[in-house]
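Listed next: structures, encoded as structure tokens.
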Structure I
Amino acid sequence: MANSYRRFEILLPLTFNDGQPVPNELVGRTLYDLRAKFGAVSSETQIIQGTWSQLGQVYRDDLLRVFVDVGDTPTNREYFVAFKEDLKQRFRQIDVWITSYPIEVI
């Protein structure tokens with residue numbers, strides 16, 4: 001394993017921007033993709049609520065937090081940059097929020 005680790009957190013929408021519910025299969029596919037790539041994935045069952053606006057339109061989101069701890073490498077970062085674009089298409093979103101930060105595994 002790498003000596004330095006990074007956590008990538010993804011806020012997955014539970015509704016499309018038009019308010020229609022996201023099918024459970026899309027969330028399941030996303031969790032599967034991450035587990036297949038990195039060997040593990042975690043998610044929280046609580047709903048995170050957020051609001052944001054773009055071009056004068058206000059959006060309200062119900063979100064699921066998904067996170068993966070991986071080696072802190074340029075390759076892994078590049079994967080999540082590309083995965084974000086896939087998720088924007090998959091979930092029909094203007095944007096998908098992915099954050100990352102260094103972690104220490106003890």
Structure II
Amino acid sequence: MASSILTSALPQTEAGRQAAKDLIASSDEEYENQAIRLGLDLRYELGGRGRARGRLVELRKMLFLNRWESKLFDTRRWVSDLEDAYAAVWRKWVRGDESDVWL
């Protein structure tokens with residue numbers, strides 16, 4: 001589920017696809033190795049007031065700068081989909097259909 005959320009938050013570009021490769025792991029061991037690699041690559045600047053360099057900083061900046069263009073923050077679409085689901089549930093209830101509604 002986390003990989004789905006992350007993929008929705010990343011830009012749909014080559015940089016976003018590479019970021020997904022850097023962040024999404026398929027095993028506990030791969031997750032640990034990626035976390036170690038990103039952590040070791042992180043370098044704080046002396047006297048930089050908390051500024052840092054490294055791939056992790058680049059990934060965080062990408063997520064921050066692209067947040068309003070991502071599917072994850074598309075509130076208008078989300079509300080519209082939710083309203084459509086409510087209408088579908090109501091129509092099924094009126095017909096006496098108690099099956100699930102898939103969004």
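Looking across I, II, the calculation of relative contact order in percent (Cα under 8 Å, 6 or more apart) that yields 45 traces back to I.
Taking Cα Rg over 2.2 N^0.38 Å as the measure, the highest value among I, II is held by II. Set I, II, criterion FRET efficiency 1/(1 + (r/R0)^6) of positions 38 and 78 (r between Cβ atoms, R0 = 35 Å, to 0.05): the highest-scoring structure is I. -10000 is what came out when helix-only ellipticity at 222 nm (-39500 (n - 2.57) for each DSSP H run of 4 or more, over all residues; to 500) was calculated for one structure; which of I, II is it? This figure was derived from I.
Once distance in nm of label points 7 Å out along Cα→Cβ at positions 22 and 46 is computed for every structure in I, II, the highest value turns out to be that of II.
No value in this document is a laboratory result; all are computed from the given coordinates. If you're wondering where the values come from, they're calculated on a predicted model, not measured in any experiment. Cβ atoms are built from the backbone, for glycine too; each structure is taken alone.
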